[in-house]
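The numbers here are math on the coordinates, done by the rules we state, and not lab data. Just so it is clear, the structure is predicted and the values come from calculations on it, not from any experiment. Cβ atoms are built from the backbone, for glycine too; each structure is taken alone.
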Structure I
Amino acid sequence: MLEIGIRAHDLGKMDAAALAKLSTSLGFDGIQLVFLKALTSAVDFSYLDEIKKAFSGLKIMMLGAYFNPVHPDQKKVVAGVSYFKEHLKIANQLNADFVGSETGSLMGDTWGYVPENHEEATLESVIDIFRDLTACAEKYDSFVAIEGAYKHVAYAPEIVKRILDRIASPNLKVTIDLYNFLHIGNYEQRMEIFNQCFIYLKDDIVIYHLKDFVVDSDALKQVGLGKGLMDFPAIIRRIKRETPNAYLVFEGVTGEDIKTSFDYIHQLIREE
């Protein structure tokens with residue numbers, strides 16, 4: 001059966017033991033963990049015993065070490081690469097399956113769309129960065145999970161595929177966030193875009209970020225799972241058929257939507 005996780009800081013910020021207990025009590029099999037956003041105490045990368053103990057009964061599906069690889073401030077890029085590599089180094093100690101990031105935006109801290117994000121030169125910069133990170137992953141026997149988004153450099157599934165093909169490493173995998181590929185001009189083609197994810201990336205997909213949305217004032221607005229336009233019965237059915245070992249991770253699902261979303265997706269998994 002597919003396993004369900006949640007982005008940990010969508011539950012709140014707390015100590016590791018409390019976070020693990022809450023996640024488990026809600027029925028989740030695992031979490032996507034961003035240390036700085038989810039934990040109240042700073043993590044000492046040289047001493048991980050407490051975190052290992054806290055999460056011994058809960059899978060860390062991904063360590064989120066998200067940074068902007070094409071940030072115009074080069075110092076932030078260098079710092080982000082270094083921090084990501086620290087996560088790759090400790091991933092196996094924490095039994096964390098993947099370390100993840102998106103492909104960034106030239107806009108900088110706001111990660112928004114600018115036309116230059118979709119230019120070849122920007123893509124080359126991203127490939128160089130992730131080639132370096134993937135080499136580090138190979139060294140530590142860990143795995144990078146790269147995530148595309150329309151506003152960013154890898155703006156479509158075929159662009160993510162180009163990155164994978166150029167780097168050509170078994171240690172580089174893919175997170176699919178269908179919602180992130182959408183905008184007001186293409187959301188009606190969402191299932192076609194989802195199909196492209198399998199055409200180009202099926203063999204490398206390890207995580208799906210589950211999000212739902214409605215259209216509000218000519219913009220896409222995220223809502224609880226099952227409350228929007230996403231066809232989750234079809235989505236879950238396709239995931240089970242094509243990539244049955246991938247993780248389903250709720251991202252941006254908060255508050256009262258957590259329980260209703262979990263119940264909805266869990267039931268679909270059992271039915272389909």
Structure II
Amino acid sequence: MRVYFLKRGLENSKMSDIEIFLKLPEKKIKLKAVIFDFDGTLSTLRHGWEKIMEPLMIEMISGNSEVDEDLLKEVKDYINQSTGLQTYYQMKWLAEAVKRHGKNTGTIQDPWWYKAEYNRRLMEPVNKRIKKIQSGKSTICEYLIRGSKEFLEALFARSIEIYVASGTDHPDVNHETEVLGLKKYFKEVSGAPLGEAKCSKEAVIKKLLEDRKLNGSELVVIGDGKIEIALGRQVGAVTLGVASDEEKRCGVNFVKKQRLIKAGAHAIVGDFRNLDELLNWLGL
């Protein structure tokens with residue numbers, strides 16, 4: 001297993017190597033449960049969501065006004081740093097930005113309306129991908145991060161409880177786990193509750209710590225967004241950042257990687273191909 005440090009150049013590492021940034025406690029991990037983010041961590045069905053959210057935000061903020069570079073940067077920066085956040089909160093930011101800029105007074109300025117419109121636009125390409133899988137024109141593997149199914153199978157075979165916690169609406173993420181043939185591995189799938197501004201990721205972590213009486217060292221949080229990594233670190237869990245290249249489904253996205261480093265991930269991978277190294281790192 002290769003070990004890297006923040007002050008050294010990391011771009012020459014193999015795509016599937018585990019890059020370790022923080023040492024785990026000397027005491028051996030007694031892993032009992034794993035929480036996965038879903039989109040961008042396991043699934044690429046929603047790949048390209050940023051390209052749908054960005055024009056929506058620009059459109060709603062600018063109205064008929066000319067779009068300047070400062071606004072483009074503001075929106076891009078926000079989307080980048082909010083990855084993993086429940087969609088409602090991203091749309092709440094949009095509503096506040098519309099009001100703050102004051103260029104589009106005719107819009108509704110309601111986060112729930114923006115969320116519904118964003119979901120409508122996003123589900124067009126997502127549903128096309130799902131139909132291609134269901135019709136046999138595409139395979140399930142075309143929409144999974146490389147090695148993810150094998151990793152889930154290995155955890156499942158070792159009787160590790162596996163959970164999904166996503167910022168995507170619950171009915172959608174539940175359906176998409178079924179479409180990709182992954183539902184059988186999960187003890188529970190939790191998405192954003194419809195009509196409620198609640199963080200499913202925080203709720204699942206809290207449930208495992210309080211109801212299942214797990215301690216941090218028995219829990220691993222895995223995801224491509226800073227939200228789940230930060231939440232994991234707050235409770236003392238082991239955290240694995242997935243700096244996935246969703247278009248290639250393998251290798252490292254260096255923008256994600258820097259975001260995950262800042263969030264405090266113990267280690268980072270681009271995909272799950274190096275299964276033996278992953279299991280060894282987790283003490284399995």
Structure III
Amino acid sequence: MNVLSGHCSRVRIGLAFGVLLTANACAYRHHTTPLQTVPNPPRTSQEWPAGVYGLRLQQAEARQVKMSGLPWDDDGTLPDVFVRLYIEGRQVWQSEVATDDDTAVWNVALPKNVMIPKDAHIRIELWDWDTPVSADPMGHTERRGLPNALPGTESRFVLNTSAVVTFMVAAPEPRRGVGISVELQPSALKVLSVEPYSPAARAGIKKGDRIVSIGHASVSELSEDKAASEISLAVDRQHALGVTDSEGGNAHEVKLDQGYVWLVM
């Protein structure tokens with residue numbers, strides 16, 4: 001009985017070790033093509049995708065006490081305010097907490113551009129932070145599109161509690177680059193993600209596609225580091241890319257334009 005039990009244990013250990021080796025053998029490196037800032041970005045709306053904006057949270061003017069007249073915090077202090085932004089039902093951003101402040105000023109830009117078409121559903125929520133897992137609602141509002149969608153102007157959101165949240169609309173920030181993440185496999189670069197407003201996306205490259213050649217070199221001829229370098233420089237060098245679908249069929253060649261990457265949240 002003990003011999004059999006020991007044998008089974010060794011089998012289980014062997015199987016587990018084999019699975020681990022197999023997993024390690026298939027763990028290819030991932031590479032995200034780098035993006036560079038643009039020294040003199042375009043500032044007219046004709047030069048960027050429709051509905052893409054930069055946003056800066058300016059401030060929130062909240063009630064000093066709850067609707068009941070009680071203080072927001074048990075110690076009688078002012079609320080610890082933060083803002084949540086939803087677009088089409090998806091939370092895209094949450095601000096830092098402004099402590100003990102009913103007129104909180106952030107003046108902070110969102111980390112990426114936002115895509116807000118004219119009829120996009122927007123929801124703004126204002127909260128009083130209590131603990132890492134709890135907060136009290138301070139008001140909300142919902143509308144279609146930005147109140148003022150002109151760069152350099154304020155968009156004021158009046159909440160159902162008469163609190164006000166103000167954003168500054170700005171021109172979106174462009175980047176230079178390819179706009180993809182890939183898995184560095186021996187014979188191809190498997191596309192893991194594509195930025196929607198990028199040379200890669202405009203060339204029709206999709207998640208799951210396999211890049212099998214860059215310029216005149218097949219990926220199988222390149223080292224991992226060389227393949228990562230070549231795909232990162234494909235826009236600058238205007239190298240054509242040989243692409244197949246996820247099954248290795250539908251082989252075709254694409255060339256990336258030298259337009260901008262517009263990162264969106």
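Structure above, values below:
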{"read-out": "When Cα Rg over 2.2 N^0.38 Å is computed for each of I, II, III, the largest belongs to", "value": "III"}
{"read-out": "Structure from which 2.3 was derived, distance in nm of label points 7 Å out along Cα→Cβ at positions 45 and 125, options I, II, III", "value": "I"}
